[in-house]
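What follows is a group of structures, each given as structure tokens.
Each reported figure results from applying straightforward, stated rules to the coordinates on display, with no laboratory input. Predicted model, so just to flag it, every value in this text is computed and none were measured. Cβ atoms are built from the backbone, for glycine too; each structure is taken alone.
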Structure 1
Amino acid sequence: MALYEHVFLARQDLSQSQVDALAAAATEIVEKNDGKVTKTETWGLKSLAYKIDRNRKAHFVLLNIEGPGAVVEELERQTRINEDVIRYMTIRVDEHESGPSVMMRKNERDRKRRSEREERD
């Protein structure tokens, strides 16, 4: 089975529960096509480098997928149709990262730095 990382950006005006529903729908699509989602991470609402369809921010979601190429084709087709998703990217990888992704580790490091700074002040 091939391994993929699928990241999509959802519109900024969606609630967290709606973003979770989008991730659940993507997981359902993968599982219907004989694939498996091994990890789902929601990176939260982040600022974009430039406006995309009048959005300055977007909700970022990562899915680690195991499955044949047909799974990715169907997932990207469904994602392309969805108006709540403003961008997506699927990449084939040799192996999935164990533990939290780089983005999640960055969030933890930033929180730690903020708390240390507040303690000094």
Structure 2
Amino acid sequence: MKELTHGYGADVVLECAGAPASAAMCLDLVRKMGRYTQVGIFGAPFQIELDKVILKQLHFQGSICHTWQTWDTTLRLLGDGVFDLRPLISNRLPLSRWEEAFQGVINKNETKVLLQPE
């Protein structure tokens, strides 16, 4: 990111994974006086370097990031073929193998697993 932005960093960063390592990386990637939005939910307390927020003078906010209008718009865009989500699917498994699918994502062996009815 620093190379792409000639050392400045990203203007806007959205953390969507809800993973402490991802939040730390996002704080490193955002430029001074940039915007950081926390979308992902962590599910447990963790430490974050608030000094980076202060020293970079960041606009830091949280967002649940959806309304019914958001869902309607997203489904319309997907239905219109605007986004191709197939590259995000790392595996397809029958619904009966859901535990294997979840474990693959937890262990970071999979990105997105599509569970299909049998």
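Observations on the structure shown:
- Which of 1, 2 yields 0.65 [FRET efficiency 1/(1 + (r/R0)^6) of positions 52 and 76 (r between Cβ atoms, R0 = 41 Å, to 0.05), calculated]: 2
- Source structure (of 1, 2) for FRET efficiency 1/(1 + (r/R0)^6) of positions 36 and 108 (r between Cβ atoms, R0 = 25 Å, to 0.05), computed value 0.40: 1
- Origin of the value 12, 28, 35, 21, 4, 0, where P(r) over Cα pairs in 10 Å bins from 0, in percent was derived from one of 1, 2: 2
- Identity of the structure behind 0.50 (criterion: FRET efficiency 1/(1 + (r/R0)^6) of positions 28 and 84 (r between Cβ atoms, R0 = 30 Å, to 0.05), calculated), options 1, 2: 2
- Relative contact order in percent (Cα under 8 Å, 6 or more apart) - highest-scoring structure of 1, 2: 1
- Which entry (1, 2) yields the derived value -13500 for helix-only ellipticity at 222 nm (-39500 (n - 2.57) for each DSSP H run of 4 or more, over all residues; to 500): 1
- Origin of the derived value 20.9 (mean count of other Cβ atoms within 10 Å over residues 4-11; candidates 1, 2): 1
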